[in-house]
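What follows is a group of structures, each given as structure tokens.
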Structure I
Amino acid sequence: MKALLIYPEFPDTFWSFRYALKFINRKASSPPLGLLTIAAILPEAWDKRLVDMNVEKLDDKDLRWADLVFISAMSIQRESVKNVIARCKSIGVKIVAGGPLFTTSYEEFNTVDYLVMNEAEITLPNFLSDLENGEAVHFYTTDQWADIRHTPIPLWELVNFKRYASVNIQYSRGCPFNCEFCDITLLCGRTPRTKDKDQVINELESVYATGFRGQVFFVDDNFIGNKKKLKEEILPAVINWTKMRKHPFTFNTQASIELADHKDLMDMMVRAGFDVVFVGIETPHEQSLAECGKFQNRNRDLIDSVRNIQKSGLEVQGGFIVGFDNDPPTIFDTQIKFIQKSGVATAMIGILMALPRTQLYERLKTEHRLLKESTGNNTDLSINFIPTMDYDLLISGYKKVISTLYAPKHYYERVRTFMRQYTPPGKKRRGFRFRPHYFSAFFRSVVVLGIIEKERFFYWRLLFWTMFSRPRLITQAVTLSIYGFHFRKIYQKRLD
């Protein structure tokens, strides 16, 4: 059997980093972890190929080669998915589809031959067994959660790592919180399920064996969902491994805001090699936090929490939302002031979006406020429900937020705020980021940001300030300058 695994294309978005990746000659942020895990579950005797449409073109000869095409995607890849399905149908190759998009929106894809839903560790073996016996059916689903202690190591041999800036791995699934707008608990449950320490180390070793060196992203929904196991088993093992391997990777992940309350946990993460963490902050408006069930963010000084995390040696990237029912007309200025003061340089702010089958989606459906399905991109102005706030006010306010936050003056000011708060890791890891493609990125940044672009005054001021005030952070200064260039490009499309 010949299996072609296809990862559809992402549009240009905040997190695509497409404009930033050009500075280091990379095509995409990371290879598709889900499909590579699927590849490892498929029978070893099968021939397997991966086409990631974010780094290479899908050729019709690839489709003709295959007996089965496997597609996995998120909602933001919907348009590319439809194109791939149409091409498969025109050639006559059968399609097996799964992942978040198909699990939550399967009604849209009746032309797909086999929908293998939910977690593949459970449903894919059932499909493969039926396929072997000539009894495969259209729809496979389960209400059970997989024991990820048995999840195989991704099939890295299908990947050309030189095309990617980072690599993804996973330690846990699920989140103990249940925010109204989020689909994590729908897809992965509320009880965090974890891998064992030996599994985590084996996966790190498997990435190390490929020759890759650089950033590894733990894609966990909430990395600190099981703090006890993290502190007692996982982080000590990673600390020992990364020390033995002489710090080949830096790590980043996602966590809830109460990470700020656990200094010992933050210290261990930094010792292990973590230097960036994404936190869903959403809004400083208490009533809006209550509305969406973001109780872990309530009744705390959010700016102080961000500062605690950044002082520990972890850069905070933040998610922010406008468009809650309880948002007052002043929310836009409030968000601007909060984000600027917080020093969260990478601040992804979008309009509230109702994802399929979430609590928010079901509530709005009951209230007859749904307009259409979401695009999966909450920065493209495509509101898919009737907001409580006047629509024009919401759109104009949102545009004010993004035009202000990513204007060079405000963005570079926020970077300096972050760098004043941030405590860099110890001297043993100080030189990690200085690799050939980062030198290339620096020189390109000098040309593009320091000479060509209008932001050159702010770019040079940041670099000189860093060299004299915080010289150990020069790589962060260059990296965040490049990120800012990407964010401006993305948001400018929304403003034009």
Structure II
Amino acid sequence: MDSLEKVIHPSAFERTKDKEGSLHTWYCEVDSATTTIWANFQGGNPNKSVTELSIRRTCFYPDKPWVNYITIRGFEISQAASQWAAPTAEQIGMVATHWNKGWIIEDNIIHDSKASGITLGKERSTGHNVWSNDPSYEGALHYIEVIFRVLRKGWSKENIGSHIVRNNIIYNCEQAGICGSFGAAFSRFEHNHIYQIHQKKQFTGAEMGGIKLHAAVDVVLVHNRIHDSGAFGFWLDWLAQGTRVSKNLLYRNDWNDMFFEVDHGPYLVDNNIMLSSQSLRNQSEGGAYVHNLIGGSVGILTEPNRYTPYLLPHATDVAGLSTVLGGDDRYYNNIFVIQDQLRDQKGVYGISSYFKKTDFRGPSHTRWPSDRWPVAIDHNAYYIGVSPHPDEKDFVEESNFNPNYQIIENSNDVYLQFSTDASLSRLSTPYITSGFLGEVKLPKEGYTQPDGTALQIDTDFLGKKRDTVQPTAGPFEKPAPGIIRIKVW
């Protein structure tokens, strides 16, 4: 709290889901000799229970950059008063790489960070909170200046990134489970379980989510489970180029399961399960969305005011700058559905007030922004609550059929239960490859593997081989008829 009066007479914080918990407030005053803390325990006796003060800003952090090839495996790491990790700041999470290359962070339990659990971000000499130090001009210009400073500091595939973050359980972090600006490029994030992020709503602004990355260049995010984030699931902001988001499970996230902000592509989103009330927010161009289950609304935005960079393929060299005029996206072989329990979901905070301008919101694809570049959309399935795009030629629309997708959590296992009909077998679908998707307009780069070799969407969410002639729309190949239950975690 910013005053002792608010500790003595607290009021519930309306934005948080835990309004009772928000009444447990504290206030601090510091002079040259003494630190004094007042706290409201709401009738509890601090002399009979544990009262903990977290003053350490991090738990594992090299004191200098260029400390490469460290493995952190098998730890429980918790309780750090980590700083807010802005993309133009030195990013110090509870576990942080500090501008290095080749770390492996795996099989850990990471929880209860004041801000971020893991940061793979920039260091201080290239700028630290530059916008707050000089708000006289727009934050995007500050970030463009930081891009050129990190390039002079050695930001390249040879020096920075290429980390592996896998098999971690990350929860109770107020800003982000994983956050990184520049330092996460060329990295792989796999099989992480991230939940209960930004639940107290103690911060405003940006940077909140399960995984929030700037400059996710040639990054692979595969088989992660993100749920109960008070903000976004994935937030890929600026320079998501050569990025692949594949086979992830996302649900009960307050804002969106995925948000792509001012990226120029190419980035590939395939075989994901997105079941929050707002599944996708696309304020970018050059994205390919294929074989996804999209169970919430989709938002399409342009960004005519910010000039943001695009890079040479599979590198960090800046090729040019452009606003986001929209379009140059591909939507193939997806399932779109809006379910009653999602449409009526309560308790979603922040999305309408956070975004002031939108070209499109809602479950139907019958409206689209006036894109500079054309959008390719075809071979999708639409169920109750969703209409196809008017230019789509080959699709199935079953407005009266509700597959009724339900997440069922049973101890550490998660199942997806739903109904099928014969409509998917009637849908003509293409086999998705690098050649089929082509190149995006601005970077003139194709949808490939991080090393530049061609790819094909040859397996589904569970690893089952795809039919190369008529693959099934959505994340599951040839599901059984009727009501089925599939283990998804």
Structure III
Amino acid sequence: MNVLLVYPEFPDTFWSFKHALQFVMKKASNPPLGLATIAAMLPEGWNKRLIDMNVTPLRQADLQWADLVMISAMVVQRTSVEDVIARCQAVGVKTVAGGPLFTGEYQRFPGVDYFVLNEGEITLPLFLQDFENGRPQHVYATPEYADLSQTPAPMWELLDLKKYDCMCIQFSRGCPFNCDFCNVTALLGHKPRLKSTRQVIDELDRLYALGWRRSIFFVDDNFIGNKKVLKQEILPALIEWRKGKQGCMFITEASVNLSDDEELMELMSAAGFKSVFVGIETPDEDSLTECRKTQNKNRDLLDSVHAMHSHGLQVMGGFIVGFDSDTPSIFQRQVDFIQKSGIVTAMVGLLQAPYGTQLYQRMEQEGRLLDEMTGDNVDGSTNIIPKMDAQVLKQGYINILDQIYSPRLFYQRVRTFLEGYRVPVESVSVHLEEVVALLRSVVRLGILGQERAYYWRLFFWSLLHCPEKFPLAITMSIYGYHFMKVRQTHVSTA
């Protein structure tokens, strides 16, 4: 049996980092962790190939080789998914589909032969058994949640790791909170389920043995969902694992209450965590109440961000406008907050209602739901009929992007961040890619770029005042190049 696992292409989005990746000679930010894990669950006797279309084109010969094509995707990959399905139909190869896009709306894809939905640890064995017995069903789904102690290590050998900027690992699934616009709990539940410390270390050992020395992203929905296990087991094990090793700094996602726990922040920094994505959403208390973001309420969010920065944890922030409680004042309030916070990587999107969420159900009941969402957080689209005038909302959103990713405000924000950021020990691991990135930044940003005056001002300021942060200043400048490119595209087409 020849099985081809296909990861469809991402459009150019905020999180694609497409324009920044050119500086470090990489094709994609992250590999398809889900498909690499699914590959490890397939029968040993099957011949397996994995094609990530973000780094390698899907050739006709690949489809003709395959007896079965397995596709996994998120909502934002919809356009590429439709193309892949059509190509499979054209050559007559059977398709199996799973992942968030299909779990939420598999009925929209009549060209797929079999759907393996929800968590593959449960549904994939059922499909495989029926498939080998010659009686596969059309849909496999389950309301149950998987035991992650049974999850195998990903088959990274199916991918060319050199094409990626960052690897992925998963410690837990699920989130204890109840934000009404988030589909994490709808898909994966409220109770965090964990891999064992041994599983995590074994996966890290495997990546290190394959020669990986760059960043590793813990893709958990909320890494701090079980603080006790983190403090007592995982973080001490990571601290020990990194002794004598080069590179391999960590990135993850967490809720803002991380800032309340001094011990946890110190342990994460000591374990090699350098960045954490946090859903800030909005500085407006009424909007936080509306979306049930209780963990963000009744606190000084600026102080929370600054606390994480001061512990060596760079905050990447998610922001939303378009709540029912929002008034036109929210647009400038968001800009002011982002600037004061020093959050360089600030993703601002219009409120969207993913399938299966409480927000989706509420909008459906109120007759305010549009056809489908794009899954692109910064394309200025929404599948909700807003209470605010739609044109006011759209223009206000564009104005936010126009400001925060203007060279003046962006570089101002980078300096605010650097002034309050504590550089973790061993935070810089210089490879050939970083040297090339520096040289390319000098040419593209310092000589050819419209932002060149701001670039050189930051360049020399960081060299003179905080040389230990100079590599980070260059990295942030390159991020800015990507964000400004995405902003130009989205503003011009909005």
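Quick note: the coordinates plus some simple rules give every number you see, no bench work behind them. Fair warning: this is a prediction, and the values are worked out from it, not measured in the lab. Cβ atoms are built from the backbone, for glycine too; each structure is taken alone.
Out of I, II, III, which has the highest value for FRET efficiency 1/(1 + (r/R0)^6) of positions 308 and 452 (r between Cβ atoms, R0 = 35 Å, to 0.05)?
The structure with the largest value is II.
With distance in nm of label points 7 Å out along Cα→Cβ at positions 132 and 332 derived from the coordinates and found to be 6.0, which of I, II, III does the value describe?
I
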